[in-house]
Each structure stands twice: as structure tokens, then as C-alpha cells.
Structure P
Amino acid sequence: MLPLFEPPPPTPLDDAACRLLQVRSIYAEPEALATPRGQQVLGRFPDARVVEVPSHWQIPELHGNEGNVERWVRVKTETLVLGVKKSLSARLNGRSSDFIAPSTANGCAMACAYCYVPRRKGYANPITVFTNIEQITRYLRGHVGRQGIKTEPDQVDPVAWVYDIGENNDCSVDALVSDNVADLVATFRTLPTAKASFATKLVNRQLLDLDPQGRTRIRFSLMPEQDARVLDLRTSPVGERIAAIDDFVEAGYEVHLNFSPVVLREGWELDWAELLRRLDDEVGAPFKAQAACEVIMLTHNRDLHEVNLGWHPKAEEVLWTPAQQQPKRSQSGMWNVRYRNDVKRQGLTRLQELIGEHAPWLRVRYAF
């Protein structure tokens, strides 16, 4: 198939990309292929087989294919999807951000055992890149303009409207695939009343070159190493994430932390205390002066529990603990499980006590 545009020179894939992505198949909507961004992705993976599909949601080989449980990581490694984001809207949030921005991607090449995204995509969640980035950034500029100036400070930010640009994806991984994240950072750099925000478990040092000028908040997700070794599969090691914090502050990012998910299991308090002491010892004063964190207790899902039993049952030994958990219907109508109210309340209180004891400079922005 001949390209419809002359694609930009492909960016060399670094070690992180080579480890996460050995793309063999790209499923693509024809409209997505007919964009410069779609052509850029093809240029980065020139040896991949391209399969045209009517919709990024209608791919029988991926969606609803229960056999993919046995190929969980392989699908993430070898497959990409290209689509066009049809509906553009910014949803109210109020926790991590003021608004959830229109997606520029969903799915992920990493394989965190607790991730909620596969619940919607049916047994596989490789990265889907939305290639109509110009429409998305134009919409965001208009939406920010319509908000005017933020007149009252809140827990999200005292002066800026904050837009989460990575609700169903990890932007550090997405930046290995296309320039969508670079375009978003550049867009918010020009918006003095707004900030972009995303959580990440991957240290992508290419992001240090994007010059965010304080208009992008990156939230490094952390948990004790004992948990991460079992649950945060294919991610950057916790120590590497901590070591990157000061570099991202120096590069012009606002850097927060995301303690998520907090898993209550035997010995959790000792391990969290050790992590907090490590943070106190290893990060610098500029980060501490602007630091804040989110604390998010584990929410799990029965369907994801069944999927995990098919490829990573060890994770379920700590994620699926019915004696501590209760059912909860999500905003999307799915039945999840979370810690019982009393268990959750005690866990949140204890973790905040540990933060006050070992990292008193770390403001808890919200705990849920």
C-alpha cells in the first residue's frame, strides 16, 4: 500500500520502545491511514502488516476474543490500532483533574494486572492511536478558552484548569509510537490558564526535550517494589521512576506522585514506610517544594479477575481478597469490587499517617 503522505523521518526507537513494542500488525481505519499522523506511525514500524478495518472497535481478532488471554502480553507487544476520534468532548472530573480531555489514545503496551482499560476492550488492549490530533488540539484550545480564568482555587490546582490527557492510556508509552503527546504538550504550553496532566509508570526520557514550561503535570505512579514486581509488569522499575523525578522538574514539568493502587496485604505498612523514606532521601528540594500526591486504593473487577487467572494468577493472590472487599457499581455501570468501607478508611488513615511521619513535605491532594 502506497503512503498518501510523505511521512516524517521516523524517530529511532529507544531501548524502552524496543522492549515494549515489536509491532507486527497494525489494524487501521482507512480514514486514520489518510492522515499525516497515521503515516508517521507506519513510518516508525515499516515492517508491520497493515490490515484495514471499518472501526477501531470492530476487530474480531482482538475484541471479545477470549483466546487472547493466553497471548495477553504478546498482543500488547505486537499489535497497534489506528483510529479517528469521532466524538470530541471534555468531561468534568474534579479528582485528578478538572476535565478529562478527548482521548488521543487508549490501551497500553504495559501489562499492569489491575488496569481497568481491558474491562472495556474485551480480552486485549493494545495501543490504539487516534490520528486526528489537529482536531483534538483545536477542540482543546477552544474548550480552554471558553472556561475563562479559574477564579477559585481547588484541590486540583489553585489557578489553572487541569486536563487529564491520559485517562485510558499511558502518555509516556504513547510518545514512543507517535508525536501526539508532543503536540499536546506544545498545545498546553500556549495556554496560560490551563495545564495538561497524566500519570505514568514508564520513564521516557525523550519527554525531557518537550519544553513544557510548567504547563504539563506528570504524575509518577509509585508503589512498594514488592507490589510492583507482581503487579506493574513491563513498567519502569520503581527506583528508575524515583530517579527521574528531579530530571523532569528541571526540564520544566510540574511533577506530582500517584500512589496507586494501594494494595492492603500483609506487611504493606512496612513497605510503604520504606518507600516514603526512600523518597525523602533521594529527591531534591525543588521537587519537594511543589510536590503533591494522590492516594487511590485498589478497585478490582470480577471479569478482570477471571482474565488474570488465565495469564497471571499470582497477581490475584493480592488483588482478589473477598474477605476485605465489597461490590461497587462503577459510573459506567460495571460491577467492581473495592475494600469494605471500614477497611478502606483504616488503610487511608494509616497511609496518610505514614506520609506525615516519613515525608512531611508531601501534600496529599486527594485520597480515594
Structure Q
Amino acid sequence: MSQTDDGDAVDLAEGIDHQVAMVMDLNKCIGCQTCTIACKTNWTDGGGREYMYWNNVETKPGSGYPRDWEEMGGGWDDDGEQRTPGDLPDDEAYGAPWDFNHEQIMYEGSDEPLRPMGDAASWGPNWDEDEGAGEYPNSYYFYLPRICNHCTHPSCVEACPRSALYKRSEDGIVLVDQDRCRGYRYCVEGCPYKKVYYNAMKKTSEKCIFCYPRIEGEGPDDEVRPPSCAADCPPQLRLVGYLDDEDGPIHKLVNEYEVAVRLHPEYRTEPNVYYIPPFAPPQHSESGESLNADRIPRTYLEELFGPKVNEALNTIERERDRVRQGEDSEVMELLTTKDTAEQYRLEVFDD
């Protein structure tokens, strides 16, 4: 626990100088997967990583990636003291590669189109993209980008008997020491978000590293850059900075205005990736008239983000009304800024 100069309490893990964090505005995500491709190109295009998506964008409501990860367990008990074991995702949950009819087409002269064989095409990453829930005319869905949360209280770190997973003292990024890792996969089991992956070729665990070489200035042109998923996002929905930077957008949105909320806070790992919850048009009657009912049920958003999501949505709605009335709103300015120096405050604590 630390305090900023204005007296606001900020939860930091023991021994951590500053905690880097990310806020994602779900109202901006268009599901284009540019962030996924940026991450895949930079970090997971090598052997044994074919199924790894350190960054993925899934449709909600939906099964997610790996499939049904929310039902696999992990994290901490209600007191936040005892780790609760989870399940290991199998190949099918990640989306096992499909067998195609290459031999028939290329060597046997078949006139059939190239297609998966048998029942192979029964699941894959984003299989349920854009399906969502609800019925016409009030069906709904939204996109949920996910990376490792670099939690304040990471259950993956606690699960490793080799102490191969650890939080960096300078910024709280959770990493895997490849020299210490023996591939026991307790970390995969322990992470309730299933954002640690096992590389069967290298027999070690791997995960999102928050693009730490980029934020250390070892990226393009030797300049400090935000993670690739943030920098390459077309609608620029991600803000990156430090929780304990009282003048930065992360601190203001999370601690001051409390409009950025955690995904599944009941896992009690205290994620450092936060979300601006999604809005949607109201429900409509079959004749097209607007109804006084939420299209995305608040009860569903509570299942994802906990009860704090209600006050976050109410605050954002109030701030939107202020802008409509011609008044100033720092919340709306933070969420709509195009100033990269404001979006990515990563050098504020440099010596």
C-alpha cells in the first residue's frame, strides 16, 4: 500500500516501486484483432507457440479463449489468503489445429474445395465471434481484449514451486524466468484468467511480458514505446501508465473517478488491467421504438466486472451529460484524448 501526494491510497505489491497498468475502453473496441496480430508477430511466432495468443479479443457473451476459461478455476479464496487450484485447458479448449484435405486435392486430383476433414472444424479461437446473446431486435455483444493482468496478488507466482514466476520490482510486470522454469504448469492451473501458456517444444511456461523492452526504450528507434497491442490499436482504446502516478490517466480513471473496473475481481488476484465498461443503445420494440431498458443487462456486466460496474456506468453517463450540456469533463477528455503523451505516461518515474 502506498499513497500519492493527494492522499489517495494505491495498492502495490510488497517490494514493488511502481505498478504499471493499462485501461481499455470497451466502447472503442471494434474487434479488428490488430492488437492480436501485433502481439503474435512480435512475441509468439516461434516453435511451440502456434496456439498462443498472449493478446486475444473475444466476443462477450461467449466462451472466450481458451474455451470456457471462466469456469476453469484458479485465483484465491474469499479471504484472499488461500490459493484455489484450477484446471488445465486441453488442446481443444485452445483450438486444436484442423486436418485439411490437402492430400486429396494436391496428390489425388480431387475437385473438392479445400476444407477441414470430418468433424475437425468444431472449435477454434473466436469460433463464436459476433454471436453474443439476446433475441431480435435486442441481441447484443461487445468485444473484450485480454492480456496478462500483471496482478498485484498473482496466483501464478504463488503456484510455482520453482519461483520461476516473479514480479519485477521496478514496475510490477510478471515474468517467467526461463532458466528456472521446469514446465510443471502449476502456473497455468493457478491463473484464473488462463493467460499463462505451456510451450510443449521448449517445455517451459510463457506469457505476456507487457512489452517491457519497449517501455525500457529498447523498441523502435530506441525510444520508450507502449506495448505493441496499445500502439497498433486503430481506435486507440488503451491507456498505459502507472497506478501511483497521480497526474496520469490511469490513477485518475481507476482511483479518483473509479470508472475503470477489474475483470472478475472475485478471483482476488487484483488485476492491473482495467476496463471502461461498455454502453449500448437501449432496447427497442419490434416497431423500432426505444424502450427504457438496458440492451446489455447490468446483471451480466456485474458477473464480469463485479458490483462496482454500476457506479462506473452511472458516473460515465453523468459525465457524458455534462459534455452534452457544454460543460467540461476530465473523464471524457481522458477517454477521448489523441495526445500520445497523455495516453502513454511511461517515463514519469525515470531517474
Working back from 17.4 (mean projected area of the Cα convex hull in nm², computed), options P, Q, answer is structure P
Thinking only about relative contact order in percent (Cα under 8 Å, 6 or more apart), which of P, Q has the largest value?
-> Q
Mean count of other Cβ atoms within 10 Å over residues 73-80 was computed and gave 15.2; which structure, P, Q, did it come from?
-> Q
Taking -10500 as the value of helix-only ellipticity at 222 nm (-39500 (n - 2.57) for each DSSP H run of 4 or more, over all residues; to 500) derived from one of the structures shown (P, Q), identify that structure.
-> P
With Rg/Rh (Cα atoms, Kirkwood Rh), for residues 105-208 alone derived as 0.99, matching label from P, Q = P
Identity of the structure behind 1.5 (criterion: distance in nm of label points 7 Å out along Cα→Cβ at positions 129 and 145, calculated), options P, Q = Q
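Read the figures in this text as sums done on the coordinates, not as results from a lab. Here the structure is a predicted model, which means the values were calculated and not measured. Cβ atoms are built from the backbone, for glycine too; each structure is taken alone.
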